[in-house]
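All of the numbers you see were taken from the coordinates with simple rules; none came from a lab. None of these values were measured; they are calculated from a predicted model. Cβ atoms are built from the backbone, for glycine too; each structure is taken alone.
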Structure I
Amino acid sequence: MQIESFKVYCDLAETESFTKAAQINGVTQSAVSQQISSLERQFKSLLVERSKKKFRLTREGQVLYDYSKEIIATYEALHCKLQEIKDIISGNIRVTTIYSIGLHDLPPFIKKFMQAFPTVNVHVQYRRSDEVYEDVLSNVVDLGLVAYPVKEARLEIVPLRKDPLVLICHPEHPFAKLKGVKLKALSGQKFVNFEPDIPTRKALDRVFRERGVHVDSVMEFDNIETVKRAVEIDAGISIVPQSTVRQEVAKETLVALPVGDADLFRPIAVLYKKSKVLSPAMKQFIATLKQPL
């Protein structure tokens, strides 16, 4: 019996999805079903109660899951230790990140890491913030990158940096002639907002509420790129991470201004599951993310 079968089984138990278990392990759903059936024959026990309405491990299935987790953790720790002894930095790293970090913050760090460790393959996918947490907790990925990290008992959170937030406007907007603005000046302004469940939106709403600022939210989007496009056509002003508008400011399609009387920033962090055994490559990748460029 191969260690891979135990891992597939654990991934299935944690995600409660044959589709996700297949995705994590790079196999087909049929292959996952076959491996589970093989385990059931091996242990002469029904492990999973298959139902369209719900997924549930049997008592025997729960016992196998508990022991399988220990076996996998020991195997991964052994593998990592041997790599450390041999000073080997290689393998695969699966990363999921929110769009703004993935498009604007992450690329230079990926480049720096790949130059130092060319034998490591870094796979990056873009997701909404809540989906990043789901992917990490269900072992779909190794590491997640988020803004405004939320504490979770099962997650290890490593703070990286604080990204300043700036006000952006069209070059013909009255604010464009200023060197900076005060928060109160935003009251009554047409504002291009993020959707209510986006962490940056939640943070801005809290600041506006505390300072008695009432903006006219004319549009709401779930990603930074669409917010910028709306401001570029003078649909309104917005507040976004400074790192996401460098290109537009350089091309003079947007003007970015500091908000002088408010300490606005976006904390960025990397997170991983506490039970995760970090490979030498993963440790080096996190160390690279913490370094200044």
Structure II
Amino acid sequence: MSGQSTAAIRREGLWSKAVYKFSRDRAGLVSLAIVSIYTIVALGAWGGLWATEWADVTGGKWMPVSSEHWFGTNIIGQDIFQRALFSTRTTFEVGFVVALLATAVGALLGAVAGFFSGSWIDEIALWMMGVLDSIPFYLFVAAIAFALQDNPYAMHVAMIATFWTTVARLVRGEVIKLKSLEYVEAAHAIGVPEIVIIFRHILPNTFHILLVQGTITFVAAIKSEVILSFLGLGVKEGMSWGLMISESTMEVMAGFFNNFLAASAFLFVLVMAFNMFSDALQDALDPKKV
């Protein structure tokens, strides 16, 4: 049996066991259902199926909860529920873009650093990660977002530049272990180019790490977006939960809490569900757990 076939069997065994373990995790299934509902809400808002009047003035100032306005209205008469639904779209856009790109950059640099561990390539990669990790997270993100504040993607760039290091460290460690396995040594022996070995024979076996880290990065991205938007360094166009909380500061002082509670509740439920989903996924993909 070839080394590549052995690696493929190893991957299939890991994924089949992971599916079985995840299917028996009630908390994981509940969290997956909640995340799926949020995803449907985000897709519907993106497709214009609902929350199309999030910016329109549809009522009076600070109207209470009613059948017409489920969460009431804000200070200028905009429907809070529609704004919260539309903000779900913004959250998923930011979360998925940042998680995907940060994970991809971390996987690439981590794989190269791990494959050439001990070389100058590895030293440069470790130096970059060390420098970025030594800077306080929110200070670094806020500095980049402020420096690029005229760019609509400034917040995305800031978070991607910050989040890739954790992924890279984990992938680097895994690649160092994988590159000593027989199927990789066999590929070396028959003259397979190093770039092919990295992308075809090694990186696919780190996908379980990337999947878990992608979910963790998603949660970190949406929490960071809320903080940055609250500070005025995040979303500039459209609406987000961070902007809703920022807008509610004056309303809370006036005794109106609907805007704040709606954004906070939507954020809390999604973050808790994604954290539970990430934990369940990590347990399912952990080969040390039966």
For this session: Can you spot which of I, II the value 64 was calculated from, given it is percent of Cα pairs over 13 Å apart, for residues 163-202 alone?
Result: I
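With helix-only ellipticity at 222 nm (-39500 (n - 2.57) for each DSSP H run of 4 or more, over all residues; to 500) coming out at -13000, pick the structure among I, II it was computed from. Don't jump to the answer; show the numbers that get you there.
Details: I: -13000; II: -24000.
Label of the source structure: I.
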Exercise. From I, II, which structure was distance in nm of label points 7 Å out along Cα→Cβ at positions 19 and 235 = 3.0 calculated on?
Worked result: I
Exercise. If distance in nm of label points 7 Å out along Cα→Cβ at positions 43 and 243 comes out at 2.5 when worked out from the coordinates, which of I, II was used?
Worked result: II
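Which one of I, II has distance in nm of label points 7 Å out along Cα→Cβ at positions 51 and 99, as calculated from the coordinates, equal to 1.6?
Numbers: I: 3.8; II: 1.6.
Label of the originating structure: II.
Among the shown structures I, II, from which was the value 1.5 of distance in nm of label points 7 Å out along Cα→Cβ at positions 83 and 123 calculated?
On the way: I: 1.5; II: 5.5.
Label of the originating structure: I.
Of the structures labelled I, II, which one yields 0.65 when FRET efficiency 1/(1 + (r/R0)^6) of positions 171 and 187 (r between Cβ atoms, R0 = 25 Å, to 0.05) is computed from its coordinates?
Numbers: I: 0.65; II: 0.85.
Source structure: I.
If you rank structures I, II by relative contact order in percent (Cα under 8 Å, 6 or more apart), which sits at the top with the largest value?
On the way: I: 22; II: 26.
Answer by largest value of relative contact order in percent (Cα under 8 Å, 6 or more apart): II.
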